[in-house]
Structure I
């Protein structure tokens, strides 16, 4: 099965956003990855819902919304209003994760959970059958363009084993330092969904890079 490619608009050129979104619409990309940062949970601020409203009007692809914020459950209505297909929250930001997952599903979205580089995969064993997807951060969240953390490959293999053992249907997504080289290794390790920012938007031919990732 071909990998699902979700370009991260965090690396897009917001002065020419319409052009970048048009490229995604005409490419083989499957989803659009949106990172929302609050400057508290991660040391950066990205964009808020008024800006994202215009982003959603420009895309024809499903929205893969990743909240790198504290108390993400407070914004379930806003994420739903964007038309998001998937709402992704951090394990580390949700002391009552099961409740948040239920609330996302009740809102009509697919719940996903993210783990940071220092968070062990085994902590997901009690939630793995309740989520649509798990995102493994292969860099420390907050900034684009970081170097891929090699141990992430082992975490993907561990997560694949957990999914197989429990009978979960969860997809494995990876975000951070994903390029054509690391993408191949991640797919071999068991990843289903690849988030790429700089590797796509920083390329001379972004559409071709998406095509090449899709063909891995």
Structure II
């Protein structure tokens, strides 16, 4: 299992210790949620913070844009060091074009679905993306309880990927812990995003290690 700890739950007053913990951990990515206060009812951090984080963090940046018109910011996301750029299906009027532009910029392209958006909306794009992020909470805030229907949604997405021969990985974000992580692994998830469960743990390094060992 791959693990992508979410910086949204880190100590914003002094992120360096948390970033150094991530560097020393077995995590595969660092998940960064960029929020605009329009697409979601919250504002997190923007490109200057992201660029600063990229200078310290040695893990690939898994950037999740919870913003309107994300296609306007592809070059900025790339220039801040992102390896993966996740955009919301609900925020992209021309999703296929956006995915093409992300690839042209040299990044992996991810498409994110909110809890109420069905997997069927991906039928015409699934073979073109590198990753699908399923939100297992409503986007905008950390610490929310896991939405159980995500398990069935993960199974449905895994079936679509296998049917089409897509190479897309399945990432899950929201309410992830060892119990939900094990269930998601069984349902077909490839990457787990964990925020408060990691950064609020007494031993974050061991918590990441335990998530990595799920199978």
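Laboratory data are not the source of any read-out in this text; all were calculated from the coordinates shown. Just so it is clear, the structure is predicted and the values come from calculations on it, not from any experiment. Cβ atoms are built from the backbone, for glycine too; each structure is taken alone.
Some notes on this structure:
- Given 3.8 for distance in nm of label points 7 Å out along Cα→Cβ at positions 12 and 100, calculated: source structure among I, II: II
- Origin of the derived value 0.50 (FRET efficiency 1/(1 + (r/R0)^6) of positions 68 and 180 (r between Cβ atoms, R0 = 25 Å, to 0.05); candidates I, II): I
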